[in-house]
Structure P
Amino acid sequence: MAINWQAEANKHKEDLLADLKTMLEIESVRDEANKTAEAPLGPGPKEALDKFLEIAKRDGFETLELDGLAGHIEYGAGDETLGILAHVDVMPAGAGWNTDPFKPVIKDGRLYARGASDDKGPSMAAYYALKIVKESGLPVSKKVRFILGTDEESQWRGMTHYFEKMPQPDFGFSPDAFFPIINGEKGNVSFIAEVAGTNGGQVELLSFDAGLRENMVPRDAEVYLKTTQDKEILQAFDAFVAANPITGTAYRKGDALYLHIIGKAAHAQEPRNGENAATYMATFLQQFAFGGAAAAFINFTADYLHRDSRMEKFGIAYTDEIMGDLTMNSGIYNFEAGKGGQITLNFRFPKGMDETDIKNGLEKAATPLDITVKRSGKLQVPHYVSPEDPMVKTLLDVYQEQTGEPASGKVVGGGTYGRLMERGVAFGAMFPGVPDTMHQANEFIPVDDLVKATAIYAQAIYELIK
């Protein structure tokens, strides 16, 4: 029986949007300050996980929840298992939104909300695709496990916990990136550069704060200075802001001079898509007479991190023919006088190098400034699935059939759950030419693209399990 997958997706459009809006209203940002035994990552991720599983139960699927960290939706039977790996957690909203990030709204054909494109929108499209396959009654020979994680934007503890308890799927995809397909992902590692909290110059750095997460380009940077040079600094600040692609304000605030720079947030997989407010701030401050560790904090940022996402200034720039460039994002800055400072750096690296190469490059520049470097969080090695893999070929064939566009594999710096499977890839849901607003203010997904992705996912799931 021939199925018109696009027609089936269109029939489900309103229900899909209703369920998606319900999910988008949940502020599922990791919040361990308010964690409980039942919600180990905070109330938001747990609520989102429970709601998604509740929707699946309503539709007649078998579900499983594992300790508030992960869960799955199951369909079909067979000796092999197709995994569809998605996540319900989202990045902090940050500033700069034109609408409430947790009150989804459709404007000009676009659905705006935090999580609309990363990853609640694509996840719901893939879920409705599975629902369409189930409702079709077509015979299948494999099992599907639609697996939901709650910590993708941080340490992946949800999926780590899941795979400690459950077997890995034989093959699969994550609906958490771009079409046509992502069959390669760079390695991912973070380091923290630490300084003491000393000052000593004519101008003192009281505090320096920027960034929300290591995998976001900082939009905002805020600094408090102890100084008697208000007029000189304020005039220079106005000139600096006017000459660069940023905005900013500066004024005396009590006993300190306050500076605020606004740049542009972006996903850390390509820092060039953003304007790092923190590195602009340090570049501005470098002209004044700071001392001690404060000077090291500022000079390291301005001399090595500003507008150099490829580590050319460190002397370790590297490009692999297949996987592309080593990239660096300085995502979080904190400095407090008398206590110390930290800069969290996130790296996406291709095969042909490893985390030791990165650390050695950092230390060569940092050590002379009395800056120490230590690794932070998990390490992910580069991941690659051959374009000749039958699953990859099937997914590309479906995409080409439904869009009429040529399709081939791609390697990215982003990390998706697809890499958790030996034969795992990322597949959609962003179409070529659509602005990438993941991890940015005013995140959106075009409604028509959401429905189109649902049709592609439905056919792809059926072709992989029939």
Structure Q
Amino acid sequence: MRNLPALSNRQIWNMSIGFLGIQFGFALQNANASRILQNFGADIEQLSWFWLAAPLTGMLIQPIVGHYSDRTWTRLGRRRPYFLFGAIFAALALIFMPNSGSLAVIIPPMFIGAGMLMIMDASFNISMEPFRALVADKLPDHQQTKGFSVQTTLIGIGAVLGSLITYIMAEWLGVSKVAEDGGVPQNVILSFYVGATVLIAAILWTVFTTKEYSPAELKEYGVDVEQKDENRKTGLLQIFKDFGAMPKTMKQLGVVQFFSWLALYGMWVFTTPAIAQHVYGVEAGDSSSPLYNEAANWVGILFGVYNGVAAIFAFALPVIAKKVGRKNTHAISLTIGALGMLSIAVIKDPMLLLLSMVGIGVAWASILSMPYAILAGSLPASKYGIYMGLFNFFITLPQVVNGIFGGPVVKRLFDSQAIYALVIAGVSLLLAAASVRFVEDKFDKYNTDKQR
């Protein structure tokens, strides 16, 4: 029985502020990585392959980080060393990625850019899942939905700022948005510098304002903890063992996550070329024209809108879940997101795309919180870190699948018309919504009350 003390609103917000910084950097990556790689000469078919760096590193790193963070007990805490280490390397990658052209001597800039993308995402992953585990470590069961919703709100705020910063630099501050051949616009470069600063500052806020419970304190609260024991299996063998013993609810959520993140990966990789071609009339393969860069800047606005909607809608999620249950809340949100995604294919006015982003924002808010709230109640407290890390497998696997096949499908089946990647993403979100009904959520108060 977990008898963790309830935390104040201020404490819950403080321990999640770091997620704002992570998502600021992550949003910069999502909105600009394809653009940077195309500026460096990548073909549309190659985009999804270069983006494979991100999920592959996450697939390898997050279970390992989760496994060892369960066993890490230092003066700095259990999870905080990972936040700090990951943030430092992510900040360095943010600084170097848009400058890959100046670093290239023998290797083409786009390969250096892809390498920076890999380092950046690996570092985000080192920081991200320990943050998820921290909510489970610190909050009693009745506050966990609120804790993950607060994280979602801060993720949304960080993502809005990260998505809009290139537009603000160009349109409000007058920084050049035109790229030289083989280069990156100055507004993008400066935005990545700002992202690195915000990331470090936000992580340090959480590190200095949040105290983690010691093993002795956790035992006092009735929480079984995982400690290093030389006689026990450790490392990869234990990770494989835990993977095989994952709870039933986690496996069921894995199906939902697969279709959800298949859609998200397609959106992040192909939205810029899709909007440029479908709405602005840019020819396929033209990534250096002023019109393409205008479209890319507008995509930053669109991404900011869906993240802003997610930040606001996250406040409503605990209320809605209390009324209709966590499963129904997630299924409805995914369906709304699917309709938003599919609507892009029939819209030709850039302003009307803002309505599409509202639907996507609703789904994004739910994806970032409801699966984790459902999952946390089914996990043993001593293995929050490893299972939160392993849960990432169901996020990275669909990205790998889309990364391998997405580019060739768009180029060869749809004649490089990237809008069809977004149609596939919309259908995938509908499949995710349908899969939610098969998830078992025994600790949902709505389900318990309904059975009574």
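Quick note: the coordinates plus some simple rules give every number you see, no bench work behind them. Because the structure is predicted, anything quoted here is derived from the model rather than measured. Cβ atoms are built from the backbone, for glycine too; each structure is taken alone.
Numbers below:
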quantity: Label whose coordinates, when Rg and Dmax of the Cα atoms in Å, for residues 138-281 alone is calculated, return 22.7, 78 (choices P, Q); calculated: P
quantity: Among P, Q, structure where Cα Rg over 2.2 N^0.38 Å, for residues 314-361 alone as derived comes to 1.44; calculated: P
quantity: Parent structure of the calculated result 14.5, given that mean count of other Cβ atoms within 10 Å over residues 210-217 is the read-out and P, Q the choices; calculated: Q
quantity: Origin of the derived value 4.7 (distance in nm of label points 7 Å out along Cα→Cβ at positions 186 and 330; candidates P, Q); calculated: Q
quantity: Of the structures P, Q, the one that 24 was derived from, the read-out being relative contact order in percent (Cα under 8 Å, 6 or more apart); calculated: P
quantity: Highest-scoring label, criterion being mean count of other Cβ atoms within 10 Å over residues 378-385, among P, Q; calculated: Q
quantity: helix-only ellipticity at 222 nm (-39500 (n - 2.57) for each DSSP H run of 4 or more, over all residues; to 500) derived as -9500 - corresponding label from P, Q; calculated: P
quantity: Computed 0.25 for FRET efficiency 1/(1 + (r/R0)^6) of positions 98 and 202 (r between Cβ atoms, R0 = 35 Å, to 0.05) - originating structure among P, Q; calculated: P
quantity: Ranking P, Q by distance in nm of label points 7 Å out along Cα→Cβ at positions 82 and 434, the structure that comes out highest; calculated: Q
quantity: semi-axes √(5λ) of the Cα gyration tensor in Å from the coordinates reads 43, 23, 20; which among P, Q; calculated: P
